[in-house]
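None of the figures in this text is laboratory data; all of them are computed from the coordinates on show. Computed from a predicted structure; not experimentally measured. Cβ atoms are built from the backbone, for glycine too; each structure is taken alone.
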Structure I
């Protein structure tokens, strides 16, 4: 279906990949992985024709129907959500117009000859067949089902798209792709900003989808459950692995060990040959042998072991011990007043005690009130009633999506961390930054040039170095790629303090949560077990 043959692509003078080849067959579900900046989105853009490779060829049969979802949502206005989704399939819309024209001509068929009538009916039949094949007759039903699955209620289907926020417009854009039912769906981060309920729905939809999928996502479990083949971009090369993400990690490690062993054997052979040449090059009696070995070495292709992404073992400072009672919550309630004057109850009458070293996940659908609860606990929002008491010697570090906005744009990465760690050595600051994947010249980069993921890593690095003994984290994994999420997860698992966090990443939730607070329909339910325990109770 999709064939990529020997493509080379450079960007800003840097080669993203050279001689890259792979194939995606009908019905295959393929994940694309690689570090940020490796060229994943560029590859997608070349496949759909928005960019061209510098060398090589990308082939997609002309009759192949494809759809592309990216994080860049185009302008949406003047239609209902349902109409916006239905109009996403341009071909169905064209066929619908043609059918209407045929029907209008049939009304005035009295003046037609038999041949003209037969010709018209034959053409109309072809268009009807194509319309049916593309799902035109059940388009509205499918659009409604997909919108509802993506969390947009039936009551909102006829709401004007301009009335939706950016995150909900993203769901409408995703629905436009899914409703097309194409042969190939190309998806760039489809799970961003989706709640768990919606992620599970789209995961199931994609697993049952008959066509091919080529996608990138930072959600490890999502990729594991959907994809059965992985294509990796790394160090300018593209490599294919037959299996899901976990298999890819295992197979990559096996291949790396084999390559290292081959490289070691070759290096041993080269050393012996070079030693012989150095020893006998001055002797005329060995000139022919020396020359022969020199030519042999010149012809050998040297095995190159790619530089592995370093994993630095960094010991974060042990935060000062606070009291055993970290946050006392008594009869806590919060209401919001809607623009039309109605009062919405977010949660009511929450009474609980957060103990030292608790690892608490706060879960619930988007809009349930998870972030509002965290803001009440950290004092960024006043509760409607009730009380929050912070325990003795408890120092809270709070991460929200707004945390990225307090960074100084003109500061370098190094300076931004240094300002909060005046007493620390330069080496300590560099090691801290290296643990969060800022290495070498990365530390000299100005904040204003950082991506969203880099800014998130920078804020998290600062939070984990400030001797906070309680961390409140609202979606800390947003913007982070899989590698960065693993770095953060490892740091938090070793963190000797209390953590209260919101995340929609199941791998993250399973690995970290030891207790779960579920915010749902005006109340907070507490589950005294890990995320698996919680799932067992709500299923």
Structure II
């Protein structure tokens, strides 16, 4: 399962998207402040539909007590740095901010602190310096909220005057957070405390770029070319990032935090860096579907044509990868061992034959030589015959006073599944009498073969055809598992799970909480509550990774509960 922190980030990003949307961009919109040559951006070009905003608002109301509780618990947990006055001040400010937003679980209540639900926004780079710019519904209400946080925490934010623009500052060692209100825009960024004024002015947007993203309509063109909706799309231009290294004022300012005289990037290193990013020049992302109960998001790493074509040869998906049923959890992997070996060697051999000359890449040269030696070794069968794997958890119920009820299946795709069985029978005497034909018919494994490691030894059946070997415990359908449809879209991996999987995770956390120290159980309980919310919110997840003619593509589909 994907790390739930990623899910939290996705949920938070969705909620923030409500505060980052609007009509067609003009120069006074957030995109009017984004340099046309920005190396990275994510922004909205139209308002999120009202029906979607209403659905998210209802979910936010249910989640708010749990989310706030998690942050309150984190702030209440002692740390080794608590004796530092700066840490205590930061904790007091954070507590005051939490108290300010704790009761605000509806759009109307967020409007009380100036945050409008139909405003526009963007996250982008002024050079390599990240900037967040969001329209406020009521700038004076936001200022009043800051004043209340200062009063409640007993700590005043730092202030600057930059060309007549008031700026709040938060200094952490040598890094300074900047927060400003320009007309109705909230602007935030991070810079070294000693950053030059010209850089600060550019980041704040006091000196607007000669060409901006609103004027070029590059984001709209991206949406048209890729089929993205206007509710959150963008890119990371890796070529532009590399071009700015050592040349961008923001890069130089941060580099000076490490050393007073940063070593410049010489022509040799820059040329070799350019060669590397030419193979993977850009990452693009956006929603292709955005509805109250259904969202599809695509992320693609663009690759040079020879690499993209080579990557496509690795797509050998196993049975069931085309349209998995609604199991609790299902993962299918394309795993052609010999093709993977050839693909890796093709990437490594040019480095071994012509090592990087840039001193900073010396470790890459060493690792390439070592990896080639490892990959050049003979891969014996049956590992060399492997082409894919699939694991499905259909059911898991574990009563407090009884044995678990498990239904699960495992499939090993292979060019020669009979060889796997033969080698297993040679290695495990108990399998010597197993009669297994390549006809897809299930046969039970001998009793006692599965160790009774937790007071429970499940019955396991096995079946085989000419392309795969499959195992099942419980009442899983093995013939259907072996003959299920295979994906034909260049798939390398596919993960499916339902919202009920989070209920299972919460139950397992509760079961094993007794093994944890007392101080960790409160956090575990809050995590369980969050999983319970996920189980209510989400109906189904489908994540698949495909090799396409353009590059490596990740498609995430989320179905929300009505």
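When distance in nm of label points 7 Å out along Cα→Cβ at positions 122 and 402 is computed across structures I, II, the figure 6.0 traces back to II. Once FRET efficiency 1/(1 + (r/R0)^6) of positions 274 and 490 (r between Cβ atoms, R0 = 41 Å, to 0.05) is computed for every structure in I, II, the highest value turns out to be that of II. Suppose distance in nm of label points 7 Å out along Cα→Cβ at positions 210 and 450 works out to 7.0; of I, II, which structure was it derived from? This value belongs to structure II. Comparing distance in nm of label points 7 Å out along Cα→Cβ at positions 386 and 410 across structures I, II, the highest value is found for I. Computing P(r) over Cα pairs in 20 Å bins from 0, in percent gives 16, 44, 34, 6, 0 for which of I, II? Derived from the structure labelled II.
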